[in-house]
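**Q** In the part that follows, the structures are each spelled out as structure tokens.
Read-outs: derived from the displayed coordinates by stated rules, not from any lab. From a predicted model like this one, the values you see are computed outputs, not experimental measurements. Cβ atoms are built from the backbone, for glycine too; each structure is taken alone.
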Structure P
Amino acid sequence: MSVAQLIDPLPRDRTASPHVSPEAARLCVNASSAAAGVSAPPLIHARNVSVFYGQLEAVRSVTLAIPANSVVALIGPSGCGKSSFLRSINRLNELIPGCRVTGQIFVGGRDIYDPQIDPVALRRKVGLVFQKPNPFPRSIYENIAFAPRLQGIRRRADLDAIVEDCLRKAALWDEVKDRLKAAATGLSGGQQQRLCIARALATRPRVLLMDEPASALDPIAIAKIEDLISQLKHSITIVIVTHNMQQAARVSDYTGFFYMGGLVEYDRTATIFTSPANKRTEDYITGRFG
């Protein structure tokens with residue numbers, strides 16, 4: 001099965017999860033695309049997803065739909081399962097010994113856990129940026145060019161164009177364009193994180209997963225990452241795990257609150273932060289526990 005098949009439209013599904021309000025389910029299914037109010041089905045649809053580490057059930061029967069070209073924030077206390085769920089969207093949990101995932105996750109209408117799906121090809125289309133920046137011990141240029149080379153791109157002019165395009169999209173080009181041969185590890189923490197985002201963009205993903213991408217950064221670097229997220233969502237669907245409630249409110253269109261492995265509530269971000277339907281959601285976002 002080709003990677004291109006991963007971006008086929010999802011079939012419409014109007015069945016609401018018991019964890020998701022009917023209104024949120026309707027919004028997800030009928031969410032407007034970036035193109036002038038055209039209705040679009042969700043790009044990502046998780047159905048009854050559970051994640052186990054041995055006998056421990058870290059994620060319990062999560063169902064939610066994510067519209068294309070939106071930002072979805074996953075919030076909740078540490079250990080509630082949000083990062084485990086995030087990693088299940090590009091099958092990275094498979095690399096953890098003893099971990100297994102049940103249920104279905106559709107990306108572009110294809111069940112990504114279908115045996116015919118190549119997980120490596122999937123991860124090119126569903127990238128992941130980790131909490132701690134992890135640049136390759138190579139030059140800034142080679143960090144971006146690495147993946148395109150693996151995909152068979154060899155012409156220097158083509159690689160140059162990809163490197164510049166990705167660094168511009170990550171709002172890093174103007175800061176590094178005169179030192180592309182310098183070691184990536186010499187960049188500041190915020191620059192390294194934006195480099196990792198640029199590196200993920202080099203495979204032209206449809207989805208970008210972010211696991212607390214700004215938690216270790218200073219306020220200026222955090223603002224740049226948030227601005228970047230707002231710009232990228234016009235062409236990429238973004239799912240971000242964050243413990244920063246203000247950040248979730250600023251950057252996301254939808255928010256899901258996880259607690260003890262379950263999805264307690266999922267709705268438009270404005271609704272979650274102003275009139276949550278569940279008392280546990282209200283208690284968490286107001287700092288009464290967490």
Structure Q
Amino acid sequence: MDLDIIHVQHPLSSIYTAEAEPCVLALGFFDGVHLGHQELINLAKRIAKQQDLKLAVMTFFPHPKQIIGNDQTPQTYITPLEQKAKLMQDLGVDTLIVVNFDSAFANLSPSDFIEDYLCGFKCKHAVAGFDFRYGHKGEGNMETLKIEGKRFFEVTEMKKFEIDHEKVSSTKLRVLIAKGRFADIPSYLGSYFESQGTIDSEDNQHVIVTLSEAFLTPPPGVYLIEINTEGNVHEGIAHQIMDGSVQGSWHLHFNDSLHLKGKKIHIKWKSECIKKSKQMKDRRAKTIVKVQAF
């Protein structure tokens with residue numbers, strides 16, 4: 001079954017609420033859809049099955065910090081909406097509700113958020129993490145959600161999700177990506193960090209990659225990568241171009257010709273930084289790729 005994606009903004013139109021079906025609603029930003037997020041959504045999924053309800057997820061875009069934080073620079077993401085939606089579908093979510101987080105929505109009181117959005121989408125059981133906040137200045141928390149929401153729906157709070165006594169969080173993943181520690185990421189994300197690319201042309205010497213500044217990108221370094229093209233896995237090496245010509249440009253080096261001009265590829269960043277060596281010189285790049293992270 002395909003995922004139903006609903007984009008809404010404040011004030012919420014009755015067009016959306018009129019078509020809403022009773023649901024279990026998982027709440028959060030879910031950047032990365034890491035193992036903690038997956039545990040929360042699977043918890044909501046089990047409740048939905050027990051209560052014979054639809055499974056919905058409510059998320060927000062852009063990140064609240066971009067609207068209410070002191071730093072007004074564009075927010076970067078581990079998983080932009082397109083990839084986030086794909087992961088939600090893979091987890092068995094029926095409906096993804098994407099709320100446009102603007103200043104009007106940010107000023108919504110906690111009680112109005114509950115009545116307008118949770119009740120509006122016919123939430124019968126809300127599921128969120130212990131640190132979930134909502135409403136103006138984040139005044140709403142899990143305790144207020146339980147108190148104010150009890151007239152309308154049940155509430156389940158997921159406790160802190162830890163691995164080796166460390167909280168699994170999007171912040172942790174951001175730190176790992178910023179340090180180029182890609183080998184550690186599957187322990188928290190459940191998979192490798194990925195970028196998406198479109199192959200522009202072929203070249204006998206190297207692969208040129210341009211990563212979008214809108215999303216998280218690796219720090220300068222040399223990395224082991226992997227791409228999957230039509231069921232064929234190709235391992236390669238990536239390193240950043242440091243000649244100052246184009247910021248964010250990378251070289252990808254493969255042993256095989258890909259012959260995939262114009263097609264999109266997914267790049268998995270697999271290793272820690274490695275030193276440039278004779279291996280780098282021996283690898284001949286076969287494809288020029290322009291990549292946009294997702």
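**Q** With helix-only ellipticity at 222 nm (-39500 (n - 2.57) for each DSSP H run of 4 or more, over all residues; to 500) coming out at -9500, pick the structure among P, Q it was computed from.
**A** Attributed to the structure labelled P.
**Q** To test your reading of the models, identify which of P, Q gives 40, 17, 11 for semi-axes √(5λ) of the Cα gyration tensor in Å, for residues 129-216 alone when calculated.
**A** Only structure Q yields this read-out.
**Q** Let me ask something additional. Comparing FRET efficiency 1/(1 + (r/R0)^6) of positions 105 and 225 (r between Cβ atoms, R0 = 25 Å, to 0.05) across P, Q, which structure shows the greatest value?
**A** Answer by largest value of FRET efficiency 1/(1 + (r/R0)^6) of positions 105 and 225 (r between Cβ atoms, R0 = 25 Å, to 0.05): P.
**Q** Name the one structure among P, Q that Cα extents along the principal axes in Å of 68, 41, 39 was derived from.
**A** Traced to structure Q.
**Q** Turning to a different aspect of this structure: Have a look at P, Q and say which one yields 2.3 for distance in nm of label points 7 Å out along Cα→Cβ at positions 177 and 233, as calculated.
**A** Corresponding structure: Q.
**Q** Match the computed value -0.51, -1.14 of log10 I(q)/I(0) by the Debye sum over Cα atoms at q = 0.18, 0.27 Å⁻¹, for residues 193-240 alone to one of the structures P, Q, and report its label.
**A** The correct label is P.
**Q** Check the numbers for relative contact order in percent (Cα under 8 Å, 6 or more apart) across P, Q and tell me which is largest.
**A** Largest calculated value belongs to P.
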